[in-house]
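Where a number appears in this text, it was derived from the coordinates with a stated rule and is not lab data. Everything quoted here is computed from the prediction, not taken from an experiment. Cβ atoms are built from the backbone, for glycine too; each structure is taken alone.
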Structure 1
Amino acid sequence: MQPSPKPLLDKIDSPQQLRELPESDLEQLTTELRQELIEAVSVTGGHLGAGLGVVELTVALHWVFNTPEDRLIWDVGHQAYPHKILTGRKSRIRTLRQPGGLSGFTKRSESEYDPFGAGHSSTSISAGLGMAVARDLKGGTNNVIAVIGDGAMSAGMAYEAINNAGARDERLIVILNDNDMSIAPPTGAMSAYLARVTSSGPYLYVRDIAKQLAKRLPKSWERRAARVEEYTRHLWQGGAWFEELGFYYIGPIDGHDYSQLLPVLKNVRDAKQGPILVHVVTRKGKGYAPAEESDDKYHGVARFNVVTGAQVKAPSNAPSYTKVFGESLVQEAREDDKIVAITAAMPSGTGVDLFGKEFPQRTFDVGIAEQHAVTFAAGLASEGLKPFCAIYSTFLQRAYDQVVHDVAVQNLPVRFPIDRAGLVGADGSTHAGTFDIAYLGCLPNMVIMAAADEAELKHMVATSAAYDGGPVAFRYPRGEGVGVDMPERGQPLEIGRGRVLREGTSVALLSLGTRLADCLKAADQLAAYGLSTTVADARFAKPLDKDLVTQLARNHEVLVTVEEGSVGGFGSFVLQHLAESGALDSGLKVRPMVLPDKYLDHGKPADMYASAGLDSTGIVATVIKALGREEGAVVDRA
């Protein structure tokens, strides 16, 4: 789609140019910016609803504040697309999340206007406080503004940061973008008037004088005066909780009304007081009817038709792994009323929504609070229930101490369905499920499985439901399965036992996870070199099937392990066993294949695996090199 002409936006390549516009032009610019966002995301896919909701707020912040000298930190990247368009990246916005294009999140290496990178939520206030303290230590005078919202305030880290910031009293501005449910809804003209007045310089000055005067009074009078001031303001506004933690609270104000936004932001910009929180109410999907009517489906979108709103998804004959998990869990739960499901604000992303429709009383969405989710699951398990705590690999990292201390040490049978294992494509390095095999595999009592296809995933759900010996994790990738025949019902697997799919004599390929399909392709290609190849599916990273590994090592010249994870994972476990058993002393050639030791930018998953050498071509090359042969040297098998 060719971008439509936008007379004002087309002239703006930086916030400096934006700040040259008169206030009377901001409404037109807002309309053009919102349309540009819709057109761009319709081509690239990505996060749409949250960005549409903050168009006015984004324009107002860059118009009022002197970015990039004033640091503007966006919590997660969902809200930051309009910010990218206004900060010199407009010409590249249709490369968003594409190979070699713009990141879907803020990224320090991408622009000076991105002072802090964010893919995971709830980091902005902590980072902003760090920047504010650094500014004061260096004698600076710039503003630091953290914009938090889109559910990010449900995470404990945000409250930890608010508590610390309130106690320190640094000059920090927090914008609470309330796009779901108001803490206290705006009440029209009176609310807007009070927000302007209570954020103004004269009010803050008089308030400060009153505080100083009150301190000279007897203590009982001082406390009484403070209560009167607080009660008077909160009678109209709310926000007492933030005030108790040391923030000066302003709002709620309408985040789509410049007559409210601009004067309040100017006032807080010029204030000399400590931390200030501005409560801004916005509507997710604002300005695009399909997104307003279905904000959950338009939070993150595939390419779509701008006119109809219909999303364009590639046809597939195979179900998604996420759907297979959700439906399999429902099947198990029909037979076992002890099964419960937990999600951390990702019901549809994890498939827990399918479970929730049938078992609403056994489904728990704890918000963006992965640490709480894990320990909550541990509490459920301690009372004999069977919790399935469904968290993406990249988000489970946030709850690692809880996995160790609250689950593994106590050997509680919490089940961890780990979606988005391996590379995730357009979401890039912040969302890649690269490390879970390594960070879970080092924990005593942990069972780790990896599904080679959608049928195996069904069996692993059944295995987890039946296993009560301790914590168990099973990982599977984003996207569709490989199209295998599906069993009617999953069957529990023998713990710690793999399977052999193809017998050979020269080379052994031992796969963990969905690289199995490429291992089978590689075996066919190796046959052209006269190399008879065994292909095995480990199924379990832990406990390792030592008998299978020993057999493969004893009967083959080369053993290659293949996994969708970092160094320190499955291949390392295999090498540890071979070293301890003495199998390496026989001259066996072992080659563990893992993801490269670097963060991989966004791209198409198939291309990313190819560049990492984890496709069939890379596997063949690894075998040929291990044998000291040259590629293309086909062996005569006659």
Structure 2
Amino acid sequence: MKARYAMAVLFLAAAAGGSACLGPLDTLGNETLVTENTDLQKDRQIEDDRIEDKHPVYDPDLIVSEQFDECTIRLNKSGSVTKLDIVPFDEEDGQLDGRLFRGRGQAFSEIGERADLIPSMEVVNGKLKPVNDGLYAAIESDIQAGVEGALPSKRRFLYDLLDALGARLPEASAAQAAELDRARAFVAAALMAGGNPVDLPPDVQAAASQALQIFQADGQLSRPIGFYTWDALLGEVFAQDRFLQNLEDLFGFGAFAAMAAVLADEPELLARYEQIHALYAGLSNPYASYSPLEILPYTDGLASLEDTGALQDAFEARNPPLMTCSRAGYALLPSSRSKDTELYNARWCLSGMPPGVSFIDAFIDAIRSGEVDLAPSPDSGWYDYQLWALETLLLPERGPESDHLLLTAAYKKKLIDTFKSIITQSRETHVKQNQDGMAASVSMPPREVDIYPLLPLEPFPTFYLRTARGYRFLQVHLEAVLGGDYLASAGRLREGGEREAGSLADELRSTIDLLYGLYILTANSVGLDPAAYLLAEETAELDLEAGLAAGRAWLEGWTGDRDVLEDPRVIVPVSVDDGSGQAVYWAVLGVKVLKIRAEFVPGFEPEILGSDECIVRHIVPHDYCLLVEHMEEVRIPGPPLIRDELREICDRHDTVEGILSELAGR
């Protein structure tokens, strides 16, 4: 713990005891982590797939019709295997090789009509990222301010909790009153952090102001980043909630117990708190700290505050720490834990992350080795589902499409880069809370046509299916916590501050439809039966034809999609090493173009069932272009960068090296 936090605990919370390995990013939802440094840079060997390991199962009924040069060809691809490789650009397109574009729009202009460009998984995630940010931002804004008849105000809840704590003072003993005042100072400081005024007795006001000064002095902790820079209300939410995640560090267990005791006697206030508490556990992930809800069974009115040390001992005897490398932590609105930060804690909380070690590479290696399992648990939130969708990028053999795809080592490295960029984009959304035919004339001779692996987009159906399921989870969670009326009336926010005309309910439905459509299209493209991998409730509850239509419609105009054209460059802190004073960040610095080659493996070609107007001449390879993103892990001193600052730095340089040099020199 930094010295200023240790002093704050002594000054504001004499009742706080014990020891913890807590760094500033515990309060960011990125709980710090531990052990001896091991050989983290050791790469698992990446090799070409072997055709001997592929076992596609032929299904005579799995027939698709595909269009080649205005010829409709009927194929059975169930026994086929498609090889994917990264290949160099031709001489005339050599200027695309390694070039870093500011965004996809600039890349589209440069590529023009020269290449067969299909959406990559990064592009699909680029479509989803503004939806994710806008949906989360809309909910944050609306629950903070309140929506008449739909959502109670979180700000109002804090004021009412402040009043409820003060109302119990006349009946409290001196020891009980001290804990109530600590709790009042904490809630007041959180409101003040968000720019809201409070009116309290001088001693309580002074304690709140002192805590606020300590909080604001740490720009790494208090400065709004991500979409929370879009407007003043979101900035208020960020600062207020970051403070609310730090109760124990600044005020001790007694204030936590005081809030629990008061909420137990205020049913209406408790119900509002339960709604807010439930929201973030699903919207992001399970919590890293205990809240007043967990201590309610241990309280017996104000009498519980007479000896909060005994109460804390009783609670902790039955409730183990929620985070690695720490005793139990407490917060009114806790931050969320996640599998990436849990790994960080398990390795580096005590020692700090050594120079030259890459967290993202260590996390990838842990997933590939089996040390980290990305499968969601029963209490997982949306962020866990987003990570789970990325698993088969690192472990392609776990997707059912694996028997139909022969990946070269170069393509597997591309998938690792895809993982890096998408996890960066996903984590940045959760940055406050966390710790993608014509008939020929009979008089004419039949046309001859070559066929090849026809890919509507990058063909990893498991990624699209799991991502769709993540949004279904989110839809159910938000309906349960916030209600259908709210979702049907509120629109998502955009980075410029305007609201979308459509509702969050419609946005969720259309996103789910799109992703199921992309799943079906990519499954068909590699020879999988899409229905075979859908759950019973998915086939019963979803309109898969509508999804297929949505997928096809999006593919017709994806290069003009406003969300796809949004600037993808973001930066998010993932840890702080107290000894160095530098934060570790994941950053997406721009967009690149890759050329890939798709070809059927000899002996594993599709069965050609014919055409009414054409004949197949040859089965040939085919090259596609993909837009991908360049992600880097960097260490930077000082307060965190916001998106606009990163983008200004990127705009000043033509190379990744230039960008990294300026970032390191801040």
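Please compute FRET efficiency 1/(1 + (r/R0)^6) of positions 132 and 364 (r between Cβ atoms, R0 = 41 Å, to 0.05) for structures 1, 2 and give me the label with the greatest value.
2
State the single structure among 1, 2 that was used to calculate Cα extents along the principal axes in Å, for residues 260-451 alone, giving 57, 49, 34.
1
Using the calculated result 95, 58, 49 for Cα extents along the principal axes in Å, pick out the matching structure from 1, 2.
Here the read-out was taken from 1.
Which of 1, 2 yields 22.1 for mean count of other Cβ atoms within 10 Å over residues 60-67, as computed?
Derived from the structure labelled 1.
Tell me which structure, out of 1, 2, gives -11500 once helix-only ellipticity at 222 nm (-39500 (n - 2.57) for each DSSP H run of 4 or more, over all residues; to 500) is calculated.
1
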